[in-house]
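Undergrad: What follows is a group of structures, each given as structure tokens.
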Structure I
Amino acid sequence: MRLLVVEDELKAGEYIRKGLTESGFVVDWTTTGVEGLHAATSNQYDLIVLDVMLPGMDGWQLVTELRKTVGVPVLFLTARDALNDRIKGLELGADDYLVKPFAFAELLIRIRTLLRRGPIKEPEMLQIADLEIDVPKRRVTRAGQRIDLTAKEFALLHLLSRRVGQVLSRQLIASQVWDMNFDSDTNVVDVAVRRLRAKIDDPYTAKLIHTIRSMGYVLEDRG
């Protein structure tokens, strides 16, 4: 098993690298988010151990980029114990969250638990009611009719369709689709959803994209 550790604290990084190596893993260790992203997208890893507070590109930005192309499990390490921070990490695509300081034995058992689950494999075809999405071909049809979407509209629909039945906050949508921190004064998400609805929902009786007041949006078949 080959693991990637992204940790800028030299003492902590060496401690984790040594412990995992002695536990039988092949370990690569980088100290910045940019180096970690390059390593993760250039090599095949079974799991990534990722610190949140990194220079340049932090762990949240890194996992957002990873989830666009890489399905490898990610375990966050952080000194930030706030509930909102833990929720944010999991929403962005992390699989587990371990708060520093931690016992190495706990880190090891969490890694082994994630490895037993295996990598995330997303289906190439997604279907919600009469809406069909061919992910590799970026082709969308509803009731057999082709729907042409822009790159951002497809990215938004793909995100919603991968989380069918889950309410996605505007902050999460903004970070995943536009790689930006959501500003409450910015209506980019709402505008994009309206444009997507005009193509996906407006011509049809059954509506699939729903607004959850004060929370966000959800894609689901309520028929």
Structure II
Amino acid sequence: MTLLKPVIEVVNLGSVSYASALRAQRAFIRRHLDALSQLPTSEPPVNALLLCEHPPVYTIGIRKAPYPIEEEERLKRLGAEFHRVDRGGLITFHGPGQLVCYPILNLAHFRKSVRWYVGELERTAVELCRRFGIKAETSPDTGVWVGDDKICAIGIRCGRYVTSHGLALNCNTDLRWFSHITPCGIEGKGVTSLSRALKREVTVSEAVEPFLETFAEQFNCTLRR
């Protein structure tokens, strides 16, 4: 008997504010949670892959010590927004030239393991880099690295095995924004992009299709455009 692959709807949000992307995530999450609670819903729950770019924004996830308000104000004065969110991980930057992907998945349709899920996201980014001719690797620190430079950041949330937040792949991002923070709280490491690694311009548009192909293979799913 042939098992049907999970279907994931691809939703391209384009360039949107971080707040708008949060609202979009919550709408898809609610559909999953309503179904799990057996509440009536106007539409059946659907696994979704939200793709977007953001205007400059710093985000910080769950951490033991509160991020100083003085630091938040300093970053805002650079011309970026600042959001405290409920994902894992510390501070990072999102901006133009970065492919941001928010998978809203019910892991019951795949494998009910958060560790497995994060590993699959990492392997997706590693394979994407390989397709571009870039040797990328994982490390004990979450994310994907080219040498000591992070090319893809990963920070997720998972409640009742429904995922949100996700990954951010630097394509032709202005990496100077990262110089104002310690990305992901990791000292002594840098950041890079597809463009810097290849020494040519690689846009988000160029990266989207190979990313989707790699994601579909890695997660053994069917993408619905």
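Undergrad: Identify the structure, out of I, II, from whose coordinates relative contact order in percent (Cα under 8 Å, 6 or more apart) was calculated to give 13.
TA: Going label by label, the one that fits is I.
Undergrad: For the read-out Kirkwood radius over Cα pairs in Å, a value of 17.9 was computed from one structure; give its label from I, II. Mind dumping the intermediate values first?
TA: Details: I: 18.9; II: 17.9.
Label of the originating structure: II.
Undergrad: Which one of I, II has FRET efficiency 1/(1 + (r/R0)^6) of positions 10 and 170 (r between Cβ atoms, R0 = 41 Å, to 0.05), as calculated from the coordinates, equal to 0.60?
TA: Working: I: 0.60; II: 1.00.
The structure behind it is I.
Undergrad: For mean count of other Cβ atoms within 10 Å over residues 18-25, the calculated result is 14.1, so let me know which of I, II that is. Don't skip to the end; give the middle numbers.
TA: Values: I: 14.1; II: 16.8.
Only structure I yields this read-out.
Undergrad: If we compute distance in nm of label points 7 Å out along Cα→Cβ at positions 74 and 114 for structures I, II, which one ends up with the highest value?
TA: Numbers: I: 1.0; II: 3.0.
Top value of distance in nm of label points 7 Å out along Cα→Cβ at positions 74 and 114 goes to structure II.
Undergrad: Let me ask you something else. Tell me which of I, II gives 1.6 when you compute distance in nm of label points 7 Å out along Cα→Cβ at positions 90 and 106. Spell out each step's value before the answer.
TA: Working: I: 1.6; II: 3.7.
Here the read-out was taken from I.
No value in this document is a laboratory result; all are computed from the given coordinates. All figures in this text were calculated on a predicted structure; none of them were measured in a lab. Cβ atoms are built from the backbone, for glycine too; each structure is taken alone.
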